[in-house]
1. 2.9 is what came out when distance in nm of label points 7 Å out along Cα→Cβ at positions 216 and 288 was calculated for one structure; which of 1, 2 is it?
2. Taking relative contact order in percent (Cα under 8 Å, 6 or more apart) for each of 1, 2, which is largest?
3. Have a look at 1, 2 and say which one yields 19.2 for mean projected area of the Cα convex hull in nm², as calculated.
4. Identify the structure, out of 1, 2, from whose coordinates distance in nm of label points 7 Å out along Cα→Cβ at positions 256 and 328 was calculated to give 1.1.
5. So distance in nm of label points 7 Å out along Cα→Cβ at positions 48 and 176, computed for just one structure, reads 3.8; which one of 1, 2 is that?
6. Given that FRET efficiency 1/(1 + (r/R0)^6) of positions 96 and 376 (r between Cβ atoms, R0 = 41 Å, to 0.05), derived from a single structure, equals 0.95, which label among 1, 2 identifies that structure?
7. Of structures 1, 2, which gives 0.95 when FRET efficiency 1/(1 + (r/R0)^6) of positions 112 and 264 (r between Cβ atoms, R0 = 35 Å, to 0.05) is computed from the coordinates?
8. For which of 1, 2 does P(r) over Cα pairs in 10 Å bins from 0, in percent, for residues 184-271 alone, calculated from the coordinates, equal 15, 34, 33, 14, 4, 0?
Structure 1
Amino acid sequence: MTYDFDQIIDRSGTGALKLEVLQERYGDANLLPLWVADMDFATPPFITDALRQRLEHSLFGYTVEPCDYWPAVIDWIDRHHGWRPEREWLTYIPGIVKGIGMAINVFVKPDEKVIIQPPVYHPFRLTPQGNHREVVYNPLREANGTYEMDFDHLEQVADEKCRMLILSNPHNPAGVVWDRPTLERLADFCHRRGIIVISDEIHCDMALWDNRHLPFASVSDAARACSITFGAPSKTFNIAGIVSSYAIVPDAGLRSTFFSWLLANEFNEPTIFAPIATIAAFREGEEWRQQMLRYVEGNYEFLRSFCERAMPQVKPWRPQASFLVWLDCRELGLDHDELVGLFVGKAHLALNDGEMFGQGGEGFMRMNIATPRAVLQQALQQLQKAMV
């Protein structure tokens, strides 16, 4: 089956976050939104069909997990990432950011600290701060249009109060697929220091071109012993509104502590539709996923070509994974307010500004290119016109 990613879907009136809060967050309800990390592509029909089949039985009481729920997840991870988690390592969680907050409350005492590596997904900072934990910053180091970890700096800032490090793997916003030596070195460092690594791998199934995602917990014994991995089919199959996240905890001690807390609070029980959507995605979704990734790659090449030809001061970094592109706008010579004013006030576009992601994000904008090419073209033409 050939899927149509050029179809423009009107999301108005559906409660779509990317539209409904434009006035509140940007001061203009009529912007072209390329900010929220969901896709403008229709959710795959095999997922919709599975949900519709269940909806035809109009009684939505308490349910148990379908028998194929965890085998579908395990088989998918094994087939795509060469790592086969054991069944007892897995549990449902009600969202990855929620899972981060839960892990912080379980494992990090009020006087202990959480390490993050900016520029990075902003809830990595906001969640520990909102839970009254101190955040320690280990900024990534820019290198040849991508980022690398600064281990010398990590040695300097990680004191005995640092209890957790939140890893974006693959990285959001720059789309870095971390290589094995980097992950092994990080695992050795954290295991030796007694630091738990929370590996957010929600973008793991969207490696682009010839890149390959490595699950953090798969790279070494040290990584398995000190990590909690969070994943979900939601980004890949555009079902963020169906909360379908899971945690993988290989270490028995960490697992007992975390899973017993989830169980006591009933946070480990999926809603009725999450397993249904997950099974459909992971059992039937490979062809759709491949076509979607090729379309996103084409959108990036269109973006790169347009910028080189029409606005060379804007340099889109080539992501190794995901549909999010880190736009380097530093050659425009604008400060933060001027850059936001260019995109919002003049080009009438809603993107995420780079400073939102912390140190190193100055002069960048994050663009979601998981949209029909005609919409991407319109956005770029609006930006080009605003820059004249």
Structure 2
Amino acid sequence: MKRAVLFTLLLTFSSLLFSQTTIKDFKSRKLNSTRQLKIKLPKDYDAASSIKYPLIIVFDGDYLFGPVVGQTQFQTYFDEMPGSIVVGISQGKNRTYDSLTDEVTGLPFESGARFFEFVGQELIPYLDERYNTSKFRVAVGHNIMGNFINSFMMKDLPLFHAYVNLSPDLVGSMGDNIVKRLEWVKDDVFYYMVTSSGDNTKLREEILKTNEKIKAIENSKLTYYFDDFEGESHYTLVTGAISKAFDKIFEMYKPLHEKELKEKVLPYEGTLDNYLVSRYDRIEELFGIVKPISEEEFQKVAAVADEREDIESLEKLGRLANKQLPKSLLGNYYLAIHAEKIGKPKKAVKFYEEAMVLDDVAFIKKDTIQLSMENLMAELTKDDKKGEEIEGEVIAESD
């Protein structure tokens, strides 16, 4: 059943792909020619909005653009990655000239150097000016263009923050150049490389050798992922690799999962509101986008607070929820539970009453809130009567 649903979704995304793709002819002074761009904007894109989106540049856009856009749509549907602006560069017969590199260094040479300047000095500035792009950029390249995209990392200020190398043809000393650069990067870099058992033998040997060297690097700014697929060819590895690459690169963006809750949230030293805030600050820092904390995220962390018997975190989560989701009943609900736990029933009733007039939450029923409030009020009434009886007895004894 699950496979059928996923297959249906993929068909839907495929059918929408070209109907929502803009084709643009871009005149380049660097190349002295016109290049065709394929541009796919997120479905909720609004040019007037302040929302920013990561920029994914797809080299070999003639055949890689479709798989990249399909995977992007698929993963954003499940909130596994942020909506992104995908731009494919159609290279066609120009590919040989665009990818021209020095046989010794593996770096762009002559026509390849001009294509390198076209991307950095013309294309990226144009896209940044025209669209709501965030600072986070991803480069995707296959074979010789997989080698080429590494050149952008050699600049003092790397043009991209994530590199998806699909069975790259590492020319000359490019493998060693990559290793040396990754050892010293000072800003966060995500680097993904893939080969397969059925890959081109020469390419595979160099990729495996480079992988061993990259694995030995100790640099906290580097996040490295490597895959070696079994049974795939140089071409069939592409689709699965794009899926794995995006899954890893945008791992921090995903909703809280069980592993993170168990290994990071549960043992966290400090109140759990701080964990949530720092996590989402990190998302903004990495990807240049602001992602609001969802009700589901609050609920997961509140459950951990309950497991830790951490009533202070519950109160802090309530105040944070009121700030982040002022129309939701969630914050007042947590504050009411906190007030109950510290023995302040009147305060709890007040928070429950405020929650009742706010927007519903899927996993909290207002009937439950109403029942909790009625039970507390009954207890308060009982206590008041008991107090009156005691006061009457004291007065009678004094008489």
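1. Details: 1: 2.9; 2: 3.5.
The correct label is 1.
2. Values: 1: 23; 2: 11.
The maximum falls on structure 1.
3. On the way: 1: 19.2; 2: 25.7.
This figure was derived from 1.
4. Values: 1: 5.0; 2: 1.1.
Working through the options, I get structure 2.
5. Numbers: 1: 3.8; 2: 5.8.
Corresponding structure: 1.
6. Working: 1: 0.95; 2: 0.00.
Computing FRET efficiency 1/(1 + (r/R0)^6) of positions 96 and 376 (r between Cβ atoms, R0 = 41 Å, to 0.05) on every structure in 1, 2 gives 0.95 only for 1.
7. Numbers: 1: 0.95; 2: 0.20.
The read-out was computed on structure 1.
8. Details: 1: 16, 40, 33, 10, 0; 2: 15, 34, 33, 14, 4, 0.
Matching structure: 2.
Bear in mind these aren't lab numbers, they're just calculated from the coordinates by the rules spelled out. Keep in mind that this is a model prediction, so the values were computed, not measured. Cβ atoms are built from the backbone, for glycine too; each structure is taken alone.
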